[in-house]
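There are structures below to look over.
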Structure P
Amino acid sequence: MNSMPVAVLFLTAILAAPKDSPAPTLRSILLEQFKTTHNVQDWFVPANPSVAGLTPEQANWKDGKGNHSIAQLVNHLTFWDRQQLAKFKGEAPPSYSGNNDETFAGVADKAAWDAAVRQLDTVMTDWEKAIEAADDQKLQSWSSTIAHISAHNAYHTGQILYIRKLQGSWDSAKGVK
């Protein structure tokens with residue numbers, strides 16, 4: 001395993017940390033990254049606020065250029081976060097055909113959209129609990145994967161916000177002008 005991502009995480013956190021605060025740990029860094037892509041707004045808008053208040057019509061809206069809808073992105077994030085969390089916990093992951101396109105499902109109605117939003121929040125909350133409970137050896141061996149999951153979540157959340165801006169459903173007072 002390449003230890004470069006872990007070294008970069010530590011160096012960045014140590015240099016950015018206030019001098020009177022405790023030294024960051026791998027757990028605190030991974031947890032902070034996950035929370036700031038989930039529900040703690042810091043440098044950018046996280047997933048929960050990015051999907052809050054959307055109607056199913058807005059969630060399923062597409063730009064007509066072959067790009068994904070917000071609902072598709074939410075379902076994709078939920079699928080992959082669940083997939084990796086099951087592996088992290090030593091459980092059998094959800095079945096996967098190998099076709100990533102199948103992870104981008106839309107939603108049919110309000111009930112399905114509300115469920116998709118809840119499922120995204122739940123899997124991200126479950127990840128945070130798993131990071132908090134894991135022993136140091138497990139965190140060390142999974143650190144690169146967890147960091148990539150956070151980056152994946154941030155990437156697609158950025159797409160969600162861009163789509164909302166395109167369709168005029170984003171309130172810039174909530175971040176991202």
Structure Q
Amino acid sequence: MRPAQDIVEQYLHAFYTGNSATARRYLANGLAFSGPNASFASAEAFLRASAHVGSSVRTVNIQKLFVDGSDVAVFLELVLREPHGAIPIADWYHLDGDHITSIRTILDTAPFVAASRAPDADTAIDPVCHMTVDKASAAATRDHAGTVYYFCNTGCADAFDREPAPYLAISG
């Protein structure tokens with residue numbers, strides 16, 4: 001069995017460089033992910049919804065990593081492409097053997113919401129991840145209560161389909 005720190009560091013590198021296939025190898029099938037705007041109950045659902053993250057990342061700076069048996073806590077600074085800049089993140093990973101079984105991510109989503117306040121006529125804000133989406137090339141759309149919502153990827157659309165109310169409360 002590999003050390004928990006090594007598994008998490010290798011996962012983080014793969015995830016934030018957009019290498020979903022490698023990141024997937026570190027995740028348990030029934031991964032439980034919980035973050036500020038979404039929760040997922042499988043590795044596939046989580047990776048589908050977060051596939052776009054790697055393309056937004058310029059640099060990942062791990063500031064502190066703590067290991068306590070099968071738990072790993074990571075404080076990192078995620079440097080994103082404009083307009084977001086540097087975002088502090090806290091992650092808590094739980095492992096079973098060589099696989100990550102749960103991830104709890106804490107971050108302030110205000111910079112994403114602030115950047116999304118004034119879309120132009122050709123763009124919309126994905127209500128799940130708050131990324132700006134070109135309406136003409138949106139990965140998915142949903143009509144909910146007479147309003148059309150645009151999504152950067154199908155994973156965000158799936159999360160919205162399961163339970164739209166929390167995303168509408170954040171974006172409204």
Structure R
Amino acid sequence: MKNEILEEEETTETKAEDVEVTEEAEAEESDADKIAALEAEVNKWKTDYYKVFADMENLKKRLERDHANQMKFMMQNIMEELLPVIDNFERSLQAETTSEEAGNFKKGTQMIHDQMLAILEKNGLEVIPAEGEPFDPNVHQAVMTEHDDTKEEGIVLQELQRGYKLKGRVIRATLVKVNQ
């Protein structure tokens with residue numbers, strides 16, 4: 001009977017130890033699972049953070065680029081509206097004058113024209129060269145052709161209306177007559 005009691009005690013102790021080992025193993029497994037789940041969640045949040053950060057950086061760059069372009073070409077509408085005024089100045093300067101009074105008036109008009117062009121050029125407006133240049137469809141618009149044996153084919157013979165660029169962008173193509 002003593003043996004039986006000792007065996008029972010040993011069995012009970014062994015069972016208790018097995019239960020503790022099993023509980024510890026389960027606790028370690030559940031802790032490992034929790035750690036793995038938390039690491040996966042941390043990685044997901046990191047990935048989401050980096051995506052949002054990259055999107056924000058791209059948005060910031062795009063907005064800066066758009067703002068720079070807007071500032072660069074802010075004057076385009078005003079300059080486009082002033083081009084017909086410049087054309088009218090140039091037409092008036094081409095008129096023949098016979099009297100001294102008309103000549104003085106023409107000189108004053110020339111000064112105003114030059115001053116206006118200087119201000120516009122200071123703000124990025126540039127005249128597109130045309131006469132005697134090779135025809136470039138990017139900056140010239142051919143409205144007439146003519147044959148002249150003394151000039152090469154594809155050369156602009158006459159500028160009919162002056163063209164302009166604003167900081168490298170064509171805002172009005174030059175109307176030209178081209179040699180064919």
Item to check | Winner on Kirkwood radius over Cα pairs in Å once structures P, Q, R are ranked, highest first | outcome: R
Checklist entry - Of structures P, Q, R, which gives -21000 when helix-only ellipticity at 222 nm (-39500 (n - 2.57) for each DSSP H run of 4 or more, over all residues; to 500) is computed from the coordinates? => result P
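Any read-out appearing in this document is the output of simple, stated calculations on the displayed coordinates, not a laboratory observation. On a predicted model such as this, the values are computed, not experimentally measured, just so you know.
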